[in-house]
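Engineer: The next part holds the structures, each set out as structure tokens.
Rule-based calculations on the coordinates, nothing more; no lab input. Given the structure is predicted, the values throughout are model-derived calculations rather than measurements. Cβ atoms are built from the backbone, for glycine too; each structure is taken alone.
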Structure P
Amino acid sequence: MNGFLNVLKPPGMTSAAVVSFVKRMANEKHVGHAGTLDPEAAGVLPLMLGRATRLFDCLVDKEKSYVAECAFGFATDTQDAQGQVIASGTNYPSLEAVRRAAESLTGDIVQRPSMYSAIKVDGKPLYARARNGESVKVPERTVHVERIEIQEERPGHGVLMHIDCGRGTYIRSICDDLGKLTGCPAHMRFLLRSRSGVFDLSTSMTLEEIQRYAEAGELSQHILPLDYPLGHLQAWHIPEWMEKPALNGAHLRTGHMDLDEGTKLRMYLKDTFLGIAAYTDGELVWKTLILPDAH
């Protein structure tokens, strides 16, 4: 199987465990995720299957969307509902106060993620180090938050919100910051990633659906094509006379093209996606060549 599978990850499961599950269901050795999701979070987790793993460097996953619930009343060491309480208070903010605080958390902001995040230090996730009793100083990082829409109040002093942000943004840290800004400790009670790049809930599948399709021998029919997440790249159709050198992976001499040097293109041969090439000094140089099965 070659393509992408958009998994609706359940809470309480690591991204690595989802990869292992799909490997078994698809009977495919080469499976990887295109962007991790914390174990306690739910939502879209795009997976690359087979030759799609070779396209990782060309994927755009900077734009993400989340639905989250921020709960006021106490803060935890993990910044979510699974951690140990480290502060509490009853000065519950109004919805308008939360909206004002959220405004100061948009744009380019500095975050210090929780020790219980999926950030890797020396190849090991911080949450794994924390559970082993290790203490590692987590560096601050600059992230981009495009929008925080405070939607409604929820039972138990909660606030439901929709967030559009760039990669590397920790929503639990936003909840923690909302608590600090409003003067009432807060944590993240719930998190759902609704979009990661072009992958959203509309194309996602639960683990149960994946298993059902696999057992019926129909999983391949639900794999998204290799070029599905590459719409941000311009398409270029290889002329018939270039077919042989293209299939041999040779540089394709095109002469001058109205493109910036290094521009990457989606390459097609007879409407079949063939991979990614970069425009370099009058030539198209293959970055990733994916030959059709017949070759």
Structure Q
Amino acid sequence: MSGYTEGIITLLCINAIAAMGVSLLTGFTGIFSLGHAAYMALGAYTTAILTIQHGIHWFPAILLGGGVAVIVAYLIGIPTLRLMGDYYSIASIGLGEAIRLILENWQSVTRGARGYPGIDPYTTLPVALGFFLVLALCMFNIINSRFGRACKACRDDYIAASILGFNTARIRIYSLAISAFYCGVAGALLGGFLSFIQPVMFDMMKSTELTSVVVFGGLGSLSGTILGTAVITLVTELFRPISQYRMLIYGAVLVVVMVLRPEGIMGNREFIPWIRSLVGRKKS
């Protein structure tokens, strides 16, 4: 396998980890967020500082980077998740930009807009693929667990779920914290992949890209999220030689899929049950 192919697959695994986190919050809990790139930035900078300045091994540093994202998301979620619908989406934009600006102006720690160079290239293909497989298995178990069913109940009808006895406020906060952990780990892996991070890499465009991938793949489908990430990543990379038209093609792909399949590629179905249902129909 060439180095370029390995790089694309590694980047695909990183993007898929972040998209799975956003999928839990947006697709399964029904909370649209446009600021999750900030949690990627927290994970990336925490891991970079721990590995470079404090000599901590990259594996625990990645987990600590995800932990910092969880703590910040939990503290942010307590006051902001009282907001419903579009109000939280607007608040998430402001919170994401606030975190990015703090990282950009805290020069004594983050080196500011100049970026943070010299990160060890620990994110190889086996490392990224290993994190992806473990976190994907955990996420499939989460969405099929009692907590996952509670998230879906909050998404379908927040008031009815409250009447039925679900602690909807706690469920929403926990969902945000888990999704922030996934984004924090993805940001830490991205830093090890590029060996350099900069606040501008985690702006609102990155957050919008993560949310659009989830909608593109299908709200309520983790398989669709992974498939949508693969399609968008490949489209973005394969058309890199014609960079001036790359975003045009990217937007055209999104528009075509949304017109032909408004529910996304997979809708709310998962890949394996969908295959089983197709095989059952053919047999019958």
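Engineer: Any idea which of P, Q comes out highest on distance in nm of label points 7 Å out along Cα→Cβ at positions 145 and 161?
Structural biologist: Q
Engineer: Continuing with this model, one more query. Using the calculated result 19.3 for Kirkwood radius over Cα pairs in Å, pick out the matching structure from P, Q.
Structural biologist: Answer by label: Q.
Engineer: So, one more: Among the shown structures P, Q, from which was the value 0.40 of FRET efficiency 1/(1 + (r/R0)^6) of positions 33 and 137 (r between Cβ atoms, R0 = 25 Å, to 0.05) calculated?
Structural biologist: P
Engineer: Something else about it: When helix-only ellipticity at 222 nm (-39500 (n - 2.57) for each DSSP H run of 4 or more, over all residues; to 500) is calculated, the result is -5000; to which of the structures P, Q does this value belong?
Structural biologist: Clearly, the read-out refers to P.
Engineer: Looking just at distance in nm of label points 7 Å out along Cα→Cβ at positions 73 and 209, which of the labels P, Q belongs to the structure with the highest value?
Structural biologist: P
Engineer: Taking relative contact order in percent (Cα under 8 Å, 6 or more apart) as the criterion, which structure among P, Q has the greatest value?
Structural biologist: Q
Engineer: With distance in nm of label points 7 Å out along Cα→Cβ at positions 185 and 217 derived from the coordinates and found to be 5.8, which of P, Q does the value describe?
Structural biologist: Comparing all candidates, it corresponds to P.
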